[in-house]
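Trainee: The following blocks contain the structures, represented as structure tokens.
What follows draws every value from the coordinates through simple rules; no lab data is involved. A quick note: this is a predicted structure, and the numbers were derived from the prediction, not measured. Cβ atoms are built from the backbone, for glycine too; each structure is taken alone.
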Structure P
Amino acid sequence: MPEQPVYNPKEIEPKWQARWKEDGLYNADIDHSKPKHYALTMLPYPSGDLHIGHWYAMTPSDARARYMRMRGYNVMFPMGFDAFGLPAENAAIKRNIHPKEWTYANIVRMRGQLRSMGSMYDWRGESVSSDPEYYRW
């Protein structure tokens, strides 16, 4: 019996995620020939690392966005970070770090964690509620 190839996620996942990004697989480009579907999930609060509770809340919307795309919809599924509030401030104070530094470092880490999961977000529409640009018209 031939030996089955071993699934090595550290090798396989980055390869295909890079390909998806290069191909723009999850980009929500306007296509007027398709019906529109807007998907939005809970924006994570960057007071620390992601945990299973984040993905527990995000998985159904990711699955729904994929389902709608397979049904022919032009799916827009952005991601962002809800970055205001006491948890991040308290975590920064506890570590003697400025809240802005703490928050943005967490956003960088969480962005990488979310991307490594292979979710269908269109990162071109990312929003960060603590960024002053978020409030510009």
Structure Q
Amino acid sequence: MKEINMNETDIKKLAERALSAREKAYAPYSMFRVGAALLAKSGNIYEGCNIENAAYTPTNCAERTAFFKAVSEGECEFTAIAVAGGAQSAAVKDFCPPCGVCRQVMMEFCNPQEFQIILAQSRENYRIFTLEELLPMGFGPDHIA
């Protein structure tokens, strides 16, 4: 884990918002609820939850929901995201890292050395990683130029 670039109050606020977003998840099939809180460089926070579908493939993760909400509102620069996930009827018991597809979406909009991913079990219990740590040698827009 790399050095934290955010203050503890901001980290805890994002963790709380991710835990709150988790409560809105639509997960009738997996019963696994995930919430995310995405911090834009503007200071705005966008929440997302996982939204499942009976056909499975159209399911959308919490992290992508947050990113797509932000981008649809004109935000394209981000600092950090907090993610909290676990079984529907229980408190979060483990850290819930983003899936590969979500990491790839992050790579589209974020500097992998600077963007921070906060994996939260609670407001007080979290781990922080950079996108580069969770997606080494990620493929991004710079590879297309």
Structure R
Amino acid sequence: MFRKLSDKMLASPQIDVADVAAAAAQGVTLIVNNRPEGESEDQTSGAEIEAAARAAGLGYVAIPVTHAGFSEAQVAAMAEALANAVGGVLAYCRSGTRSTLLWALAEASRGANPNRLAAQAAQAGYDIGPVRALVDMLAAGKD
């Protein structure tokens, strides 16, 4: 269920409380929720995931992303979360796509190579094409 974007980063479709222990067993120390509350009736609430994460000794941060797109504040929050994580990070949303796109934007803002980000996302089954121009621009700004 978890898809490996990098040695430190996993993306996933919606998780539930039981998935928190599985994430911890894979070295995850931070869970990032990129799903807005109430997006669908069948989703596990962020509060439930946060409680399970805290109980398992994991960090938790919510950076909800709607289908409207990504803001500079969201990219900065994700970059900060990634920079401060001491172990693995699991980000999730409905399908994992928004989490992957936000990861790519955040990593590009930190100077990562856009081609490498695209390849890593593709290897995990995701396409950063919808934000590739912005990834390129953010990465270029770090040169």
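Trainee: Please compute Cα Rg over 2.2 N^0.38 Å, for residues 11-66 alone for structures P, Q, R and give me the label with the greatest value.
Mentor: P
Trainee: Next question, about the same structure. Taking mean count of other Cβ atoms within 10 Å over residues 27-34 as the quantity of interest, name the structure among P, Q, R where it is greatest.
Mentor: Top value of mean count of other Cβ atoms within 10 Å over residues 27-34, among P, Q, R, belongs to structure R.
Trainee: Right, next: A value of 17.1, 50 was derived for Rg and Dmax of the Cα atoms in Å, for residues 59-106 alone; which structure in P, Q, R was it taken from?
Mentor: This figure was derived from P.
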